[in-house]
1. Which one of I, II has FRET efficiency 1/(1 + (r/R0)^6) of positions 89 and 217 (r between Cβ atoms, R0 = 25 Å, to 0.05), as calculated from the coordinates, equal to 0.05?
2. One of I, II was used to compute helix-only ellipticity at 222 nm (-39500 (n - 2.57) for each DSSP H run of 4 or more, over all residues; to 500), and the result was -4500. Which label is that?
3. Quick check for you: by Rg/Rh (Cα atoms, Kirkwood Rh), for residues 137-176 alone, which of I, II is greatest?
4. Give the label, chosen from I, II, of the structure having the highest value of relative contact order in percent (Cα under 8 Å, 6 or more apart).
5. Using the calculated result 101 for volume of the Cα convex hull per residue in Å³, for residues 65-168 alone, pick out the matching structure from I, II.
6. Just checking, which of I, II has the largest value of distance in nm of label points 7 Å out along Cα→Cβ at positions 113 and 145?
Structure I
Amino acid sequence: MKIISLLTDFGLQDPYVGILKGVIWGIAPQVQFIDLSHEIPPQDVAAARFALMTAYPYLPPGSIHLAVVDPGVGTRRRAVAIQTQTGYLVGPDNGLFSGILEQSPPLAAVELTRSQYWRTPSPSRTFHGRDIFAPVAAHLANGIPLAELGDPLDVAELVRWSWPPPQLEDNGCRGVIQAIDHFGNGITNLPGQWVEGRHWRAWIKGVAIRSAATFAEGSEGELLALVGSAGWVEIVQNQGNASRTLDFKVGEEVRLEWLG
């Protein structure tokens, strides 16, 4: 059994996700799918990067990860397949894989230039997911070697994208909101390990927010700062939506202050 995980910004109203699965099953009918999300905000490469980075450690070794959030579809941006220590990545080379590659350095990569492994040698300029990426993922599931799928790439040339690294300071640290989840929690790029054993509070948009271990430590509607399940400091609201309440966006600065 081969597993292909799917992550897109296609939504579920249109048939695009079903089309991807139909193309894959037409080539590799033994594949099972894990739908990570199809509700990535349209063209939001940063959100796709974070979602993949967060999910990747929990997916079975040997999985093929097909991700299509591709505002540059049809342009000169490269279509790639990448081998990591635990599986393969297939999609556009636009930085959406960079979070995974920070965790698991790539072993090899190819640019997808071999049209015999595409659905058609004349792919749509607006739907490479259907015509290039899905067929390539299916061929990988069937055991076609990575090197057969295209021209080799120096892994150092893969597009990397990330937020500026968090900064430790004398009395705290500083970072940014790197993602906002469905609940409105603002997930920072500040590692949870930095606050272990400390008494601290967070500041965002001039508002001081006390730290807690759980949502339930706050009263209903209270803003809190805690370490979330992905291991990052988060700005949250008990039974509320912190991003809506504070009107923060991805990229907003967050400062943590040590209190002794």
Structure II
Amino acid sequence: MQRYFIPAGQLTDTEATITGEDAHHLIKVMRARAGETIICSDGEGREVLAEILTTDSGTVRAKVIEHLPLHAEPAVQVWIAQSLPKGDKLETVIQKGTEIGASRFIPFLSARTIVQYDERKEAKRVDRWRKIAKEAAEQAHRNKVPQIDSPLAWKKLLQAANEADAAFFCYEKPSGSQLRTAIREALEQAPRDKLKLMLIIGPEGGFTEQELQEAEAAGCRAVSLGARILRTETAGMVGLTCILYESGEMGG
């Protein structure tokens, strides 16, 4: 069954209204007709089963049949802070991370970031990242679309880390603890449904020693993802999966 995230103002207790690209997809691609059912979510805690009434003038109107329970979101909120990688690697991180269960993505710039940052161009890229997250959330039957932040400077990222209950700085050199140990200690300190964890992933060239020192001074904990060196677009997915497994979201 097709699932769509729509603005909160377009979903009432009795009716859902779908416009824009989603309406075009329903009408032109899916060939939706009156009487068919779809799932609509406002991404803020309401999700409904709805029956299509009309598909006129590029707008789909649907009658709410049933309010559905919300059960697809992990109790632990995991934020992936990803140093901007080359090419379209961040798109992969956002798409797959959304499918797995990340709740927020925070791109940032670090000393060894390779890509040239252009604020004017990044605004368009952020819009594309948000579209990718929305589509991935719909495909994965998420109840919410992850938050996608605009890229931050390194110092700003360390300030944002203070918003989390714990921030794990993934470092390939054997100076930190295993991620598993850090996760279990964090889970002991706060209830799962209130826990916010940040996973900080470096660029292709890794972090510098100075960045490690600055991260630890800001309260971040250096952790290892194992003996093998992972690509920057792989590390976040591995760390995210480990956190959700240890918190019981993946059969742990």
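Read-outs throughout are calculated quantities, based only on the coordinates presented, and are distinct from any laboratory measurement. What you see is a predicted model, and the numbers here were worked out from it, not measured in a lab. Cβ atoms are built from the backbone, for glycine too; each structure is taken alone.
1. The correct label is I.
2. Details: I: -4500; II: -9500.
Answer by label: I.
3. Top value of Rg/Rh (Cα atoms, Kirkwood Rh), for residues 137-176 alone, among I, II, belongs to structure I.
4. On the way: I: 16; II: 20.
Top value of relative contact order in percent (Cα under 8 Å, 6 or more apart) goes to structure II.
5. Working: I: 101; II: 113.
It must be structure I, since only it matches.
6. Working: I: 1.8; II: 2.3.
If we compare distance in nm of label points 7 Å out along Cα→Cβ at positions 113 and 145 over I, II, the biggest value is for II.
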